[in-house]
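**Q** Alright, structures below, take your time with them.
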Structure 1
Amino acid sequence: MSDSEYLVTSVKVQINAPASLVWDVLVDLDRYPEWNPYTVRVESTLKMGEPVNLFLPDPGQPGKFVHVIEHLATFDRPRQLSWEMSPSEHSADAARRDQYIEATGAATCTYFTTDLFLGPTAPTVMEQHGEWVRQGFDAVARSLKIRAETLYQNVALREQHLARH
């Protein structure tokens, strides 16, 4: 099987806000609980190679969280943010998460995210968790759109108010 069979891709959303603002939302890890329904908490320095601690709702145990440790792999402002998990003595699982922002205008962009399951456990992980990950990623994309557009509208309204006074 090809790697693409183990690739989960979110919906691609059009966001009515500048790519730089969307990037700022993605890297403002402290505010993830305010808008991100899937990755409800992230702890990281966002330095290349450093750990990225992800906390996701456990689908089998409501109210509990799954803690996943990955490492920052790409920090390409404002286009791509990626982290990856390598096999360890505790787990053979490996994956790479990529988040893509593409400017489509001065104040518009698109966003989507992918997760590529790697290594010998990829078929099992895809079968057991692929749909749950896709649903979570779709929720992230839609929630990021709402968060960024709301922030951008608030900035625009504030600037209009200041221009009038």
Structure 2
Amino acid sequence: MSKVGIHVNNKLFTIACDDGQESRVKQLGAYIDERFRELNQAGAAPNESYMLVLTSLVIADEMFEAKDQAEKARMAADQVAPQQPQGPTPQEVEAYVRSEFDVKVRELETALQNTRAQLAAAQSQLAQVPEAIDADAVRAEALAESRAKEQDIAKAVDALTDRLEGMVKKLRRA
């Protein structure tokens, strides 16, 4: 991850981005600042917060307009050129996504099993700890760590399930 500084309304904002995306983030920041200044010079808003919202709305409107134009161009191109299948079919994409999902689920299940095995080993070791050490506290901590890992894995599985369901819905609409 990289960090990039951008200025909007003479204020510095540090933005985290993927490596290699620094120039793109700077370009986007400059565009936002430019639009902000144009609207501010026109006196379109009474305060900075309102101006930032107005700037966001104007940029979103430009984006939606560009999407509409792209859709119209695609529709016009579809009418001119005969439909030729390009790339994988929705069924192939769904099969690929499902296989990738299954691989991730298996990886997470393996990680969960390993975590449970580590927990069992830790509990076994704790049973051998002298009475002078507060074994209950150590067990509770190990159990809490194990439960936290299980929750993280469960969240990852839920997120993958949601993504898969979203992709399936998109494919069915396509």
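**Q** Comparing 1, 2, where is percent of Cα pairs over 21 Å apart highest?
**A** 2
**Q** Next up: Give the label, chosen from 1, 2, of the structure having the highest value of distance in nm of label points 7 Å out along Cα→Cβ at positions 62 and 78.
**A** Largest calculated value belongs to 1.
**Q** Of structures 1, 2, which gives 13.1 when mean count of other Cβ atoms within 10 Å over residues 110-117 is computed from the coordinates?
**A** 2
**Q** 1, 2: which one has distance in nm of label points 7 Å out along Cα→Cβ at positions 38 and 142, as calculated, at 1.2? Could the numbers behind the result be given before it?
**A** On the way: 1: 1.2; 2: 6.4.
The value was obtained from structure 1.
**Q** Quick check on the output: 30 is relative contact order in percent (Cα under 8 Å, 6 or more apart), derived from one of 1, 2. Which one produced it?
**A** Details: 1: 30; 2: 15.
Source structure for this number: 1.
**Q** Right, something else. Out of 1, 2, choose the structure whose coordinates give helix-only ellipticity at 222 nm (-39500 (n - 2.57) for each DSSP H run of 4 or more, over all residues; to 500) equal to -11500 when calculated.
**A** Here the read-out was taken from 1.
**Q** For FRET efficiency 1/(1 + (r/R0)^6) of positions 6 and 70 (r between Cβ atoms, R0 = 25 Å, to 0.05), which of 1, 2 scores largest?
**A** Structure 1 comes out on top.
A short reminder: the numbers here are calculations on the coordinates, not readings from a lab. The model shown is predicted, which means the values in this text are computed figures rather than measured ones. Cβ atoms are built from the backbone, for glycine too; each structure is taken alone.
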